[in-house]
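Any read-out appearing in this document is the output of simple, stated calculations on the displayed coordinates, not a laboratory observation. Predicted, not measured: the structure shown is a model, and the values here were computed from it. Cβ atoms are built from the backbone, for glycine too; each structure is taken alone.
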Structure P
């Protein structure tokens, strides 16, 4: 007899006991993320067939990061924000695609206990060439039940209640943590349900994969160049997709390190602390890995700005430690 399959909904309900203050609101929130992910997945899978969702927006608009917005960027942003707005547990959302955080003043959400920071579609420049992309999310408890401010999003990553990502690839997976390990769920398209496929995910302590944009090699700090050279001498595999979620997901499963250091022109790197660094750092640590900016543990950094950038070294702990010592 086939082993019973645990669905994401069942798993979320079972894990409510992990929270001493559990009221069901976080479960409701994770369920809404699941729904939005399924809607985005549907559009991603149609991208090769429907021209209306391919390419840049007709206005050729750029987001707050100065990046040209793809049509699917806008679609994903709207789907996730609407999902958060409509379910009551979230009082505000900060998105990589918006200048400022968005406060929900409707009666359903005004008293919500949580705020969500989200990168709706990571790696969107890869959409048109059919390469894996993803969604990254981070959840915090609001600081003041009477008002919402940007400070709710500027908490250090060690105060996250939950974090996760969705990777849209050969299969669609949702991976998340609530601070009690990391679990992965694969979407079964035949029934439209996420099923537990990767329980208690653990990153190998060491690895032989390094993921970095070597086109910036000569702009990297000397210690990073030295580490890359050491990887080459040991014949490690260079694997760099250009979608942070996809690179991180591969290294989580197989062992490796993802690096986006500062450069001479961008000393603080390119990645965002709030939307990318913090959620993936929590996942990495909960899976036995490590994450640093080269000097400081990512989860100990207090963000100063909503769109603050940070260098990132994340993955197998032995590899992260070695690059820090290089």
Structure Q
């Protein structure tokens, strides 16, 4: 069993596996070389040879315990025929949302449209570099995908004024999302993903009273589905205030925390394995600070099943040498 699964399934506390969100990508010079030749981000995600190569790049450099497939949560709306493109220095831009169009999509249409993602997972899981390492597949949570599909871009701090106006549209989209997220998860698992992470990047935008409808229930349904495939599931509800209620309601196998959360409080309140926490900006400082911050999290969770990770993705301006130092610090702890 891989170290990551040992912590999640067997609740091991004597090991601290490490992988990093966005470990494959923008901060690595070898990724930038590929990106220069491939400016269309969606096409790059749909090139199984390149996306599998990018996924493996950080594992060739650092002693990480998992490969997370180089893809994007927005492959889901793309597979549902909503236009998705990425604008430099701006982020994702989505086309108009037509309920009529996405209602016509069937399972085969969707799978055919995004099948290179599954091929890439297959290539990664069979590569000798991933021996004794976990291959992680992922999806966006229903709420976060709903935000992108209706808002048509990153909300940053707030949603469109009329976001909640059409409750019929919202409810229908959530039903469609649940169906196709399950298909997307199953296809990843069938091709070698041994763990699924659910990213709810915009969970923090909601008020407490709305979490049950938009976050807890839709995510719980997905978590139950992943568990039915005998695959562990990690949830990352970024920005929520009450992780304890989230864990008790959604019931993931492990929870990923962001860097605005008090890890001491988390260690006391939450029984399940914990992942993440350290601020990605720490990697922009010096080695002494990186060591101090990393050991802070390792000390707090030393008697708790813990997977080392950041509280969000690696920043593009990160020096790969600092990442190397972080990985070695965790491994030598």
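Looking across P, Q, the calculation of mean count of other Cβ atoms within 10 Å over residues 259-266 that yields 15.4 traces back to Q. Given a value of 0.50 for FRET efficiency 1/(1 + (r/R0)^6) of positions 171 and 187 (r between Cβ atoms, R0 = 25 Å, to 0.05), point me to the structure among P, Q it was derived from. The read-out comes from structure Q.
Thinking of P, Q, which structure, once distance in nm of label points 7 Å out along Cα→Cβ at positions 203 and 235 is computed, gives back 0.6? Computed on structure Q. To which of P, Q does the computed value -14000 (helix-only ellipticity at 222 nm (-39500 (n - 2.57) for each DSSP H run of 4 or more, over all residues; to 500)) belong? Only one of P, Q returns -14000 for helix-only ellipticity at 222 nm (-39500 (n - 2.57) for each DSSP H run of 4 or more, over all residues; to 500), namely Q.
When relative contact order in percent (Cα under 8 Å, 6 or more apart) is calculated for each of P, Q, the greatest value falls to Q.
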